[in-house]
Structures are given as C-alpha cells and as structure tokens.
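Next come the structures, one after another.
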Structure P
Amino acid sequence: MPYQDDINQIEQLIRSKNGTWDGIGAEGAVRMRLQNRFRTGLDIARYTAKIMREDMAAYDRDPANYTQSLGCWHGFIAQQKMISIKKHFGTTKRKYLYLSGWMVAALRSEFGPLPDQSMHEKTSVPALIEELYTFLRQADSRELNLLFRELDAAREADDKAKETETLGKIENFETHVVPVIADIDAGFGNAEATYLLAKKMIEAGACALQIENQVSDEKQCGHQDGKVTVPHEDFLAKVRACRYAFLELGVEDGIIVTRTDSLGAGLTKQIAVSKEPGDLGDQYNSFLDCEEIDPATARNGDVIINRDGKLMRPKRLPSNLFQFRPGTGEDRCVLDSIASLQNGADLLWIETEKPHIEQIAGMMDRIREVVPNAKLVYNNSPSFNWTLNFRQQVYDAWEKEGRDVSAYERSNLMAAAYDESELSAEADEKIRTFQRDAAKRAGIFHHLITLPTYHTAALSTDNLAKEYFGEQGMLGYVAGVQRKEIRQGIACVKHQNMSGSDIGDDHKEYFAGEAALKAGGKDNTMNQFSQAA
C-alpha cells in the first residue's frame, strides 16, 4: 500500500475515536508500523522459506544463481553483514545467514567455550536465531528512520523532487531479513527431542534446518576424527520430525538440509535393522568390516550377520563401536544422500576433508543419476588450509601435464617464498572462482563459510591490541579503526545512531511532542561525524 494511503487509513481510525486519540500522529504510527514489518518469528520463517524456494528454482534454471552465506555468532555480526551487503551490492538477493553449531558451542554456551560436540545448551540455538532477527529488524528500523528524516528534510526545504524520490525509496524498501540456515546438530537427542528443538528454532524464525547423521551423544565436529554415524532409519526419523515441526507451525515451504558425515566417519554404534535383502538396513550393513566365522567359534555377546549366505561377525572395537571397511566413505555418502532426498530432504550437505571440486562432483554425479535436481549446501570451511590445498592441486596438475615443477617443493608449498610465484597466482585464481565453478560443475546451490566472523574478530582484535598497547597508542585505534570507518563509510562510526538513539528520539517526539527530551541535539558528539557514513 502506498505510504500516503497508509497514513489516510490511520487518520480515519483516529477520527473514529471521537477525539480521544487526537494526540496520536497518523504518520508517526505508519512509520512505526513500517519499521516493524515482521511481527513474529513465524512471519520471518514463512517469508524467508518462500525466498529460498524461489532461489532453488532459479538455481535449477541456471547454476550461476547460486547463493552464499557467512556464519554469525551474534546478532550484531549478522546486522553489520547485511548492512554491508546492501551498501556494496544494493540488494540482499541470494545472500543468507548461517548459524553454526560450532560457534554456538564455542562462543554462546553458559559453560564457556566448548568443542563442537553438542554439549552446549540446545536452547541457546533458538535464542541465537531470535537474536539474529532482532538485530536485522533493527537494521530495517534504522534505515527506514534515516529515510523518514530525509523525507522530512525534503519537505522542509520544499524540494518536491527529493520528496518524491525518498517516498519511492520508502515504498520500495528492501528488508535486511534474509533466510537463515540453522544447525540443529544431530538433533540433541532422539526424534522427539529433535522435533521439540526444531519447533523452537522455527518459531524463532529459521526457515531451513540442517541436521547431520551422527550419533547425537557421540557427535563430533565434521572436521575432527571419531565421528560415528547412525543407520538410515534412525536418521530419517529425525528428518521426518523436522518436517512435522514445519507443518505443525504452518511453514509448508520449510527446508531441510541433510548432512552426511560418512566420508570421514568410519564407525557406527549399532547394526541396522534389515527386513529384506537390498533395503536401507542391508545396504548400511554391507559396508561393515566383517570376518567370516564358524558358528562353533562364536563367542558370547557376538553380533552375527548373514552376508551372501555366509555368517559374518562385524569387527567390534573396545569402545563397543563397529567399524566400516576402509575406502567406503564416498559410497556411503552417495547412499546417505539419495536416501535423504527420497525421504523428505530438500538439500544435501556432504562434509569433505578438503575443497576439491572433482571430488565433490564425483559424488554428486552419482546422486544426480537417481535424483536429477539434487542440490548441495557446501561448507567452505576455515578448517581447510585453502592456500596449501589449492597450491597442491595446481602442483599436481602441472606435474601431470609434464610441466617443470622443480622450482617448488610440494611438501612446503605453504612457504611465504611462493606467495608471488606463478603457481601461487594460479592457485589463488582457482580459489577466487571456486564457488562459481563448483556451483556449475558440482551442483552446489549454497556456499557458506561456517566460522568466518570468529576468525575476523580474532584477527582484528590482535591487530588493534598490537598497535594500541604498543608505540602507536591511541593512533593505533584512530588510524587502524576509526579513520578507516570514516573513509569506507562504515555505518557503525555513528555508534549512537546504530544502537537506536535517533529512533528513540523520534519516538519521544511522537509520544511527548515539544516536551520530548531528545539526545540528538547540538551537544551530541555524534554530530562530529555528520559527513561520514
């Protein structure tokens, strides 16, 4: 509805109250309503799920339409990310948020920093989703507040052209609220526990839940050793629990991302139930590392399976876990992925040990033979040494082509001495185009980095501490932070405005008129940045 029509509607409502609401300004009420477009987390979940579905369809038409996100561990980080995206690119289209369970464990647990093993409070996950969207909604409110002030200034100056232009910006405002893909780990318990947590996450605003096929109480980070997977039926029960949660809450477009850790997981806690040859349970058990036995030699407590008419004893470790045959990881990933897509999953996640397009594509080619529109969410993980991996890939390709690689030592390619080399330049170009190339070749719909802001916070803090506590003193902050904020137009240089001070002033004026005691007067030091950001 056009801005003026909204005002007219509220004015009519005020008049209907026979003078008792005459202290209410219709335009102020409209502005506050526009600044609070999303009333609940479910409003957000439904809105963002629709966006993701449209983006998935766009990717199916053209893989150049892949999507991206960065992991966020605080609402402020999410807010600044989306403000920066709008500043630099003019739109948030195909840009999401990722909520990393690793970062929740490491940074948001009341126990303090924890490893990524599902030991943190599961309630901290929906709490963080709610926090992310609180800050994104505040970003909407702030930007609209700036436009409202711009509109008032144009009216005061009787600048009709500027007034019309600003009204257009208000009526076509693009929200900072974008989809979040939220990590539910392995469900934090059984299928019922998964369902209960999924509901809380969806109610907080999550439109996409990412769940992995590890044992919940043995869960490990995908890039660490000791991972233990569960039989497919156990995992699919949790997938269905997530779908029921979406349907119960009326988010029919909700997205489920099923992650397989089988590539790096060599263990299982239990033997799958198999009802007939070739079913999922039988296929899962077919990968077990077994030895043929004579029934007469069976020991008390042995687990025995029938494999092609032979009695086989799966190898059991002292931990009471069973192990898979070495080299079966890719086959298990393919089976996991197909089973998930055929049982309600929307997107896949295959956790790998390195960023290698052909490795990913090899598995996705096999999956797409069965499910042609299979799409992948891929973790561009900081756990990978990207520089070393791609330099090694280039070195190996050159060597295979017969090129002279004698100037390089493969075991030491991370050395700074190679930073300006031809090999390094080619490796960096492959890193630069990795997401585009993998979207086209390997079926990757969504590229994310799980922990980027964890690392940027550490790096920027290290640089500031080195300068500020060293010889540079206050110049370390001014030159290294504040001056750069001003030059780069970083909105946070006006931190009072970013925290909502101007919005509060406008509300005070709505509520109290000329009697309002406002913070943004001539003595507010934020005015020193009037030409910045």
Structure Q
Amino acid sequence: MEELQQVVSILLAIELIWNLCEVLFIDAAPAGSLLLHLLDWVRLHKADVDEKAKDVLQSDSPAEHHNYWDVVVSYVLQGRLEEARQMLVKQATLQPASRNMYKLMDGLLSKMPFYNPGGTQTLTEFDVKWRNWHEEVDRYLKDNTFASNLHLELICKILVGDEDTLLEQKELLGTWYHFLVTRLLYSHPTVKPTDLHYYAQSCLTMFLDSRSVQEPLDSILLAAFEFDIYLVIKDCSIVLNNWWFVAHLTDLLDHCKLLQSHNLNFGSNMREFLLLEYASGLFTHHSLWQCAVDYLDHCPELGRACLELQIERVPLDTERKALKVLRICEERQMSEQVRSICKIMAMRALRNNRLGSALSWSIRAKDAAFATLISERFLQDYCAKGTFSDLDLIDNLGPAMLLSDRLTFLGKYREFHKLYGEKRFKEAAKLLLSLMTAKIAPRSFWMTLLTDALPLLEQKEVIFSADQTYELMYCLEELTSSIDTEEDVEQTKVELLRLSLARNLAMAIVKEGTVET
C-alpha cells in the first residue's frame, strides 16, 4: 500500500510539473493571459474543494454544514467567484438581518474584472478597471463595512490581497504555489512572465516556516518559474528516478524549438540522449521492449546503432517472441541480426530434434552450410524410418531448395516419391537418374536411389530405356568399385540390382529394336 501511494504521489508530481511547463514554455502566455493559465493549473491540481462542496450541498442544511465556510473561502482563493456567490446565497437566506451585507459582497464578487485575451479590451484598460475595483474593496475594508461578520470580512481581506490573511489560510491553500497564484490574482493580475520568479521565490519563503524543508518538487517548480528549461530537466532526471518524464518532456520542448541553445551541453542532441536512455531501460522489461523500438526509430543519429546492440540482448524465450524480434529486424533491414536470430533458433530446434523448424529457420537465415547439415539429418532420418517427417515443409520449399546442393537433392528426392506415388513412372525414373548422373545426390545415398529404382525395373512395362539402364549400371559399378561391398553393402542387394538391370536392358533393347524395325 505504501509503495502504491508513493507511485501515485510521483504521478501527481509529474502531472503538476508537466502542466506548468505547458503553461510557461509551450503556451508562453503573455501578461494578463498568464494568470488565467496559472489559475486553471491550480484548480486542476487542487480539486479537494469540489469534494467538500459536494458533501455540503448534499446535506440537509448546506449553510450550517461544518465545511460550508471552508468551501466558500476555497472558491475565493481559487478565483472561482461565481461558485462562491452561489454558496453565499444559501447563507444569506438564513440571515435576513445581514442580507444587505451579503448583497454588497455579492456585488463585489460579481464586479471583479478578469482579463479576456480574445476581447477588445487592452491590458492597460483592464489594469485601470481592476485597480478601480481593488480600491473599492479596500475602501469597504477600511470602513469596516463587514466588521460584524468575520467570514465576510475574511473574504474582503482576501479580495484586497492582504498577505497576512492569505498566509492564515495555509491549510486551505495547501501549497506555496497555490498561495503564489492567489496572491497574484488579488495583487498583481497583470504579472509579466519575466517577473514571475521573483514572486515565486518570495511566496515560497513566506509560505514555508523555518522548520520546513524545501522539497525537490519545490526546486523543480522554482526552476520552471525562472524559465530555466535545462534545470527543470536536470532536476527531474535526478528526483523522479525515471527517464519517462524527462524523455517525453524534452521531446515536446524540442518539437516546439525550445532546446536549441541547450543541445551543446551534451555535445549532441539532448532530446535524443534522453530518449536513448529511456529506451535502453525499456529493453530490460519482459514486455515493454517492443515499445523501446519505436522510441529508437525516432532517434536519427544513434537510434539505429543502439537498436542493433539492444535487440541482440532480447532473450528469445519462445518461437513467437523470436518471430516478433525477427519481424522488427526485417522491417529495418538489419540483415546481420536477422541471420543471428535465425541461426540461434535453428540450432535450438536441431538440438530438440525438430528438423522441420530447424530447416525453416536456416532457410530464413539463408545459411547454406546449416541448411546442408539439416538436409543430411533429414536423409538420415529417412534411411532409418523409411518416411519423411515435415512433408509440408519439404513439399513447399520452392526456390529455397536452391540454397544448397543437399537441400536441392532433398527437395527433388521428395518430388521423385510424389511422382512415384502418382504412378508417373517414366517421369520418376528420369528424375531419379538425373539425381545420380548430375552428381546432386551424395555418394552415400546412391545405394538408396538404386534400391528405389528396383520397383521401376520390375514393372511389366519398360520404364528405363537402354541408355538409361546403361547409366544405372555404370553408377552401380562405380559405387561397388569404390567401397567394400562385403562390409558396407549387402551383396544380395547388389546381385539383385545387377539381375534387374540386365533383365531391363534386354527388354529395353528388344522393345527399342522392335520399334525401329
């Protein structure tokens, strides 16, 4: 629970700083408009008065509620005079004898001028009008018009901008920056941005007593009121212990062309430096690393190099995650990283005896040596079991089979079996012979190919022509002459092949001779 509260307090501080930076740096409001923006800022971050007001208004007798006057005074402190007037009406109905006094206060509240940036009134005209109103309030105060009602007199003192009275409302104000905005509202409504930091410093000093310690947040807000962008970013980096805020704030300020004078402090672009730091932190998270990629894409100088380094550190826990990483690399044409990921996944699949997956990864990596190795394993597996595993993959190799000779052989050998299964014997025989004569088939596999030729040689119809039979005989003799037949090849199988080849040759010669005749 304590940890959660700490996180909430950090988020509230971030929002407070961000909104103030928007007012001071982004909007860059001039005198007159500046105070209106600061009022909105305080109202946004001091919303407890609305909760109190809700409780008061929902009670049986709002004017007698124990929080009634706190709500009225809070509204006045925030410059929400219309709401304050509505609340005062409820009190006036309970005190008919003081109705004229409440009516007088209502008139003062309704007449208080607020600067309208879009209006026809100039700042000078507004200042004259506001001073006239201020003198009227001050006159009522000196005449003790509201002396018989402590609450109305308190409001009158606030309206006149009495500092001691404002400081007595510390509990309702809550913070020195609320005190600052209220003081400006009732004493210096046309404050210039250049003078803001003087008032901010004095309000902080006045609001905090000698026992209070200035918080890091106070220093950041003071730096903002001094329009020191660099100091705001620096202090936030130290205090918030998180690169998210400074990275995004700096990015926003950079887009507003407000950081050019500060880029030299880092020797490179400050925005990019902070984005790189934030993205590097995201890469250590098990699921947020994908977000980091987008941040690095927006770092034109060092983003690519950083991504290449960081992407290699992402653990490839699952094949799904590996595919995500791979897609990121392929989209950015990071060929080295693509090959590395594919090799890693191919090796992992091979260790787990998942030949199809291993072959798929090696093809994706365009790794001819590894594709050759896995093709050999496929052939060994076939020799041991008599069937191919992962037929869909082998059947759909397409142009990928050209990656290596062994992969080409694997694809073509599978094609031979399909032709044989479809009883397209002549095409199957031609393909089988070409695998041997073109030297695509490994020598160790020749006996298997010759054995595959036996059913074709035994067909009633002559499949192999005389020339094709001679070539098969030549291959058989070349194979048996280079190995120890007693040791490596069953002598019976060799004799059977020779017999079948001789018989087929005789039939082919007779058939071809008959045709010629």
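Starting from the value 15: which structure in P, Q was relative contact order in percent (Cα under 8 Å, 6 or more apart) calculated from? The correct label is P. Please state which of the structures P, Q yields 27.7, 99 when Rg and Dmax of the Cα atoms in Å is computed from it. Only one of P, Q returns 27.7, 99 for Rg and Dmax of the Cα atoms in Å, namely P. Out of P, Q, which one gives 14.1 for mean count of other Cβ atoms within 10 Å over residues 2-9 as computed from the coordinates? It must be structure P, since only it matches.
Supply the structure label, taken from P, Q, corresponding to helix-only ellipticity at 222 nm (-39500 (n - 2.57) for each DSSP H run of 4 or more, over all residues; to 500) with the calculated value -22000.
Details: P: -15000; Q: -22000.
Label of the source structure: Q.
A value of 2.9 was derived for distance in nm of label points 7 Å out along Cα→Cβ at positions 114 and 194; which structure in P, Q was it taken from? Derived from the structure labelled Q.
Since every read-out is calculated from the coordinates, none of them should be taken as a lab result. The model shown is predicted, which means the values in this text are computed figures rather than measured ones. Cβ atoms are built from the backbone, for glycine too; each structure is taken alone.
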